[in-house]
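I've put the structures underneath this note.
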Structure 1
Amino acid sequence: MLTDELTSVVKQMKKLDAIENAAQDAAKKQKNDSDFAALVTDFGASLDKVSFAIDNLDYRLSEETIAEAKVALEKLENVISSGVVDEAELAGAKQQINRKVTPNLTKEWKNYHTKKVSGLSAKLASMSGLIQDKGKLAGIKESFDDSGEWSGLSDKNKNGKTKIETLKQSVEEVDQIEESLNLSDAVRDFVVLVTSGRARITDLSDEILEWIKKENMQDKFVINFKKI
């Protein structure tokens, strides 16, 4: 009798273990599925940013980063090659993206952005005295400041555009401003000299003086002694 009761208890314990293991496996599967979905979404967002930057800005990836991205794609495919999320393969894909691809993208964008914005800011500064719409000028500068970090390029600003979209718009606006001013090479060089505080009386050629009068900008310029 006792033996029968013990046997029954053992069977019940095994059944409970089986139920608990199944629940744990289901919870683990759900977590792995969720982690994989998040990883794919984040990596997809990075690829979207790369694609946008290449299509709309003079941006290019290094061969090293392209190679690392291809490896990441292969690893992501391996995660579900058996039809379900493989936990070990998922860990490998995470490591490849978080330790190789993302740091490379972050570094390369930072280098690109610094050079790109530096050149545009210098151009903008040289024309700042001629620009009437100071609000647009402030908006462009804000866009430059907001778009330096790779991780935040997908974030939307108050206008509902992503930061990388706003950067593209600002780059175009700088070109439009320069084009609208319709400056000759001589006038452009003179404006740069004035902005940098290096303009001299001898730089005032007949062409420059004619342009100043034509644009009614006599009050925009002042003459001062050079500090010695």
Structure 2
Amino acid sequence: MESVVHLHEIPKEFKIKKLGSGQNGTCYLTSDNRVFKEYHTKGMDDKITRSLLNLNYDGFNFPRQLVFIDGIFKGYLKDYVEGDTLDKINALTEIRNLVSGLCYFEDSLMDLSYEECLYVYDLNLHNLIYSNGKIYDIDTDPIAPFDFPFANPYYENRKELANALERDYMRGPFKSSTLNDLVHESLVEGISRPSLFIIEAIKEMEKDTKIKTIKDYKKGLVLLRK
């Protein structure tokens, strides 16, 4: 497959269904079940996007083909991932499956940090998809070479993920000092995996009741707070 597609106009097949729109562009489902992201402006730089084409890290939905219209970089094509965004997960989803998927995603995120020195600087729950026991980052535009002189992408990416999860899965303060420490180590320092907080929270909750679903977890989280 060619990594660059040169066209004179955007084909109808690239825009079968609108999937969503953000600050930089709009995503559409294509006729061959892929995603076409069309940028809003003509001034987007393709250099960073081009550098992501050949990356393969489980859980990251990277661009696969750049799309140029009459020589102007217009967007890209990537795989389509069907599932539920983490901000809209339903109560039928088992919390342990989510934690397992989160652990695998964290592994991949750390590999990306070490091997590529890339910073994933805009992780958020509506771009994290839960599908068949796995978690996928479907918006990999906000990934760039890490150039902060006094920090490490390993810790910064953990903090980014922790902050994405904080609203629904981590918000304290809590009665347990262990939980508070894990929150701080994830959100502020990036030395602790966010999944460790969820695992510890489940242990605390299950002293009184069984936690099986996202709904159970969120109810139990309220009880653990001060």
Taking -10000 as the value of helix-only ellipticity at 222 nm (-39500 (n - 2.57) for each DSSP H run of 4 or more, over all residues; to 500) derived from one of the structures shown (1, 2), identify that structure. 2
Work out Kirkwood radius over Cα pairs in Å for each of structures 1, 2, then name the structure with the largest result. 1
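Every number here is computed from the coordinates shown, using simple stated rules; none is lab data. Just so it is clear, the model here is predicted, and its values are computed rather than measured.
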